[in-house]
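Chemist: In what follows, structures are represented as structure tokens.
A short reminder: the numbers here are calculations on the coordinates, not readings from a lab. Keep in mind it's a predicted model, so treat the numbers as computed, not measured. Cβ atoms are built from the backbone, for glycine too; each structure is taken alone.
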Structure 1
Amino acid sequence: MRVLLLNPPGPFCRAGSRWPHGRKLKKTGIDYHPFPFQLAYATSRLMADGHEARLIDCIAVGMSLDELDAEARAFQPDIVFMETSAPSWQHDLETMRRIGVRTIAGGAHATATPAEHIEAGFAGVIRGEYDQVISTALSLEAQPWLVTAQHPNAEFAPMIRDLDDIPAPPWDAMVMEKYNDPFCMGRSVTVLTSRGCPLECGFCTIAPFEGKRNYRRRDPKRVCDEIQLLIDKYAPDEIYFDDDTITINRKHILALCEEYSSRKFGIPFSCMGNAVIDRDVIEAMSRAGCRAIKFGVESGDPEVLRQIPKDQKPEDVARTVRDCREFGIQTHANFLVGLPGETRESALRSIDFALRLNTHTLQFAIATPYPGTAFYDNAKRNGWLTKDSWMQFDPSGEAVVSYPGYSADDIAEMYDFAWRRWQWHMMTRRPRTLFHHFGNAFRREGFGGMMRLGRYSAQRLLKVVGSH
């Protein structure tokens, strides 16, 4: 069959992101495009099974709906597959209806809301990891994990246990130069060494998407074989391991570091890990060539961490950052504003803690209760939601929860305050971070990228200075 796989158009960050969110239509700030691993692996699976498959990442290539429509008419697919999300829902429906071909949906959002997808006109929904069962779904015949109008109830698709058996992503058919993480140095290529996360943070979509007991690892030797292929093909400045949490298993990360070091690739790596890492593991990562680690802290308030729940203490996070700094590893911390248990006072304390951590880079986001998560279920049960339905969630990322004594407006105010504090801190205390971002803009996009980032930075500077 001829299959068209889509990360649909629109001002969104969707496929490949753990945090789907809206983006401004006009390029501003740092241009971020996560590698859409599930879509990529699904494409390679279809090709291996003898189908003619084409993946179009409309977000990465900047393709409009009109342009996609023309591409689809030229390709004439028998069936379309796409990922959807809550913020992009209306745009996703418009894409599905415009293409006018039977469409199957997949991903975390579709897994959580299959009935709404079928009611809206999708022909089917694959619940759970879709990349290795997609060929079987094309006929839309009854499967235990496939939701259709005739079969509204479904289980999760069986998870692939041997990750090294999966055909490699179709790199040659993808816009590899577009995929990046702002934390990476220059041009990077993204690799997975594991899937899933054994933790079950209530705000996270990983466990609801992949099911419980979902953590699986790849053979470090096979991972490094893949890295060598990517280095030979694309000559990146850095390798980025975008695992859900690469440091959760001591044995795995230590074996990976040993193998990476033995290969003598000559280029550093960065990764997504835990906020609490053993000191000897950090030392081993540094020896192997780890330049930077990203992690989710979420909050600096112990009560909020208890309610999420996230089993870590702020003092242990601070120790991890200190150890990383000692061994020459840069750090990036993610914080959420508006989590259950937060108040204005605890939000201010959390922001202060974030700045005291003194990570190389820092990020704040408004906590959004996406369907399928415990956060969403609790928000509905307790009457915290400010919208009647997730379909009304604002693509711009506004706060959609309101707690007694801590309203959605309060959350938005704390979020804006956090960003202004960080921007001021970066400009007055961490100029190296600015050099990092401008250097990356130049490596990826030349002087045009630096000018774009410069315009955005000037606008932010005027806003931040005006607030002090």
Structure 2
Amino acid sequence: MIPLTMTDARKHFEAGQMTAVEWVQGCLERIQRNDSALNAVLALEPTITLEAARKADARRARGERGELLGLPFVIKDNLQMRGWPLSQGSRVSGQDRGAFDATAVGRLLDAGAVPLAKANMDEFAMGSSGEYSAFGPTRNPWDGSRVPGGSSSGSVVAVAAGYAPLALGTDTGGSVRLPASFCGVSALRPTYGVLSRSGLTAMASSLDQIGPVASSVEDLVAALGGMAGRDPLDSTSVDLPGAERLAHLRPAPLAGLKIGLPQEYFSEGLSEATRTILVTAMDRLASEGAELVEVSLPHTRFAIDTYYLLNTSEVSSNLSRFDGVRFGERKPHQELHAMISRTRDAGLGNETKRRILLGAFCLSKGYYEAFYLKALKVRALIAEDFRKAFEKVDILATPLSPATAFPFGERTRHPLEMYLADVFTVTQALASLPALALPAGFDKGLPVGLQLVGPALSDVRLLEVGAAFQSLTDHHLAHPALPTPA
């Protein structure tokens, strides 16, 4: 049976053909059957899950309705959920469990959604491939020899493999969008602040955002509608303009829509197969009346350097708490300094250590002005590039990755090459803009993604355009033939 989407489930519920308990049991069986090959799931709590499903069925029996009621969803393991394990993909976390519900998670639970599993991830969300988890890599369901993308590897694979119709990931520089491209699903990085970060383990606080992952834009809409809104626990949170349209979202009319194509994103380095697929996607939109306009984002060439200077600087600050004193599984020693060193050396992986060291260097005396402050200034220039582009166009369309998912091990020995995987996704994070990842086609059986970018707080409009694209194409309806468990 093809896994149910939210839309399919509502039809089955309303016809009395399925209960939430039956749906969840099917999801758990699918995980048990397939995840030894994919390694997308870190933790299951079947007792909690089934009890939540029974409560959802009871609410439905009392006449309650809602798009999220009874919906199974998967949670990236850097989000708090009361009583569930909280590893952040790292061994330093020890036996930690969530003390409360992250706001985004809590809002889904209040709407009757059912927590299914905690998802694998690159350690502390640091990675573009899904290879940096302390608990082993997640595998791409379309080809087990390829990476799924990261850092929200388990969340995206859970949706692509049909474990659940919805997952929560996080996106700091592309961590839901890149794996969505590699695995053929839809994902949204909202405008910074649209989803509360309360309950999210901070990695790079000025860049981190929670992002929903689903098989279609229609399902993303339902999830965003249930989670968005100001939160007193997060001072950076904002209300989403146009949120009332999410309840009955319609595809945007494409006639007259101006779509900008940044010349810097379609230059050397983009594979010809990816370029051809994206040109075909653009032509499909143009055939419905959209106007394609070439634009320039001239400071894009500085984006990777800027992003990783800021990212590592914030990482070095945020992860100082995992020291065996306040947080982290302690490695005892009679000297405090030695205990902290042993705890961090034993508990943290190489990529996490690399970023902490780079960030500490960038923030150190004599280098703060040369690196960190200069990166902040370039970040402002990148944001200004987008502002000028949106004076000419309504949205932007770009690639998500220079090519399809790469083989395991290809870039782990070359960190700079790994960082370049984010070349098309970090600029939106630096500019605090919403960005939508959509399946656009296939290259030799591997998914290729299209990215739509809008001005700040245009999330609803962006989803309306994404819905229009998916009404014209069927790439999002494709499902992988899952690898056979070993």
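Chemist: Could you tell me which structure in 1, 2 was used to calculate FRET efficiency 1/(1 + (r/R0)^6) of positions 44 and 116 (r between Cβ atoms, R0 = 30 Å, to 0.05) as 0.55?
Modeler: Numbers: 1: 0.55; 2: 1.00.
Only one of 1, 2 returns 0.55 for FRET efficiency 1/(1 + (r/R0)^6) of positions 44 and 116 (r between Cβ atoms, R0 = 30 Å, to 0.05), namely 1.
Chemist: Also: Taking -11000 as the value of helix-only ellipticity at 222 nm (-39500 (n - 2.57) for each DSSP H run of 4 or more, over all residues; to 500) derived from one of the structures shown (1, 2), identify that structure.
Modeler: Checking each candidate, the match is 2.
Chemist: Given a value of 28.9 for mean count of other Cβ atoms within 10 Å over residues 164-171, point me to the structure among 1, 2 it was derived from.
Modeler: 2
Chemist: Also, I was wondering about something else. Among 1, 2, considering only relative contact order in percent (Cα under 8 Å, 6 or more apart), which has the greatest calculated value?
Modeler: Checked 1, 2; max of relative contact order in percent (Cα under 8 Å, 6 or more apart) sits with 2.
Chemist: If you don't mind, there's one more thing I want to ask. Starting from the value -0.59, -1.58: which structure in 1, 2 was log10 I(q)/I(0) by the Debye sum over Cα atoms at q = 0.09, 0.14 Å⁻¹ calculated from?
Modeler: This value belongs to structure 1.
Chemist: Which of the displayed structures (1, 2) returns the greatest value of Rg/Rh (Cα atoms, Kirkwood Rh), for residues 68-315 alone on calculation?
Modeler: Details: 1: 0.99; 2: 0.97.
The maximum falls on structure 1.
Chemist: Of the structures labelled 1, 2, one was used to calculate FRET efficiency 1/(1 + (r/R0)^6) of positions 132 and 228 (r between Cβ atoms, R0 = 30 Å, to 0.05), giving 0.50. Name it. Let's see the in-between values first.
Modeler: On the way: 1: 0.80; 2: 0.50.
Here the read-out was taken from 2.
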